[in-house]
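Have a look at these structures, which come just after this line.
Since every read-out is calculated from the coordinates, none of them should be taken as a lab result. Only a predicted model underlies this, so the values are computations on that prediction, with no experimental measurement involved. Cβ atoms are built from the backbone, for glycine too; each structure is taken alone.
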Structure P
Amino acid sequence: MNQPWLFLFVCVAETEQISKHFLEDLERLTSLSAEVTAMEY
């Protein structure tokens, strides 16, 4: 009975990890592109 809930919890936890890494990469890319833009001007 508990198995589906456990599976769902694991899926949610993994999704949160992935989205966290994605947001961190996005911030890194944003700051990187900002530096490049600053260099060009």
Structure Q
Amino acid sequence: MLLDTLPVLEDAVRLYRQLGFYEIPCYNDSPVESTLFFQLDL
């Protein structure tokens, strides 16, 4: 499962990490440079 979010959404980033998501390289053409990309292996 892939998702992206912004670093300013600290609660969301914390939740994703707690759920087992880990940061990965950009997987789309996001126009926002600070976007964080995460993956969770199901």
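Which of P, Q yields -34000 for helix-only ellipticity at 222 nm (-39500 (n - 2.57) for each DSSP H run of 4 or more, over all residues; to 500), as computed?
Derived from the structure labelled P.
Can you say which of P, Q returns 10.4 when Kirkwood radius over Cα pairs in Å is computed?
Only structure Q yields this read-out.
Can you spot which of P, Q the value 0.55 was calculated from, given it is FRET efficiency 1/(1 + (r/R0)^6) of positions 16 and 32 (r between Cβ atoms, R0 = 25 Å, to 0.05)?
Among P, Q, the structure yielding 0.55 for FRET efficiency 1/(1 + (r/R0)^6) of positions 16 and 32 (r between Cβ atoms, R0 = 25 Å, to 0.05) is P.
Check the numbers for FRET efficiency 1/(1 + (r/R0)^6) of positions 8 and 24 (r between Cβ atoms, R0 = 30 Å, to 0.05) across P, Q and tell me which is largest.
Comparing P, Q, the top value of FRET efficiency 1/(1 + (r/R0)^6) of positions 8 and 24 (r between Cβ atoms, R0 = 30 Å, to 0.05) belongs to Q.
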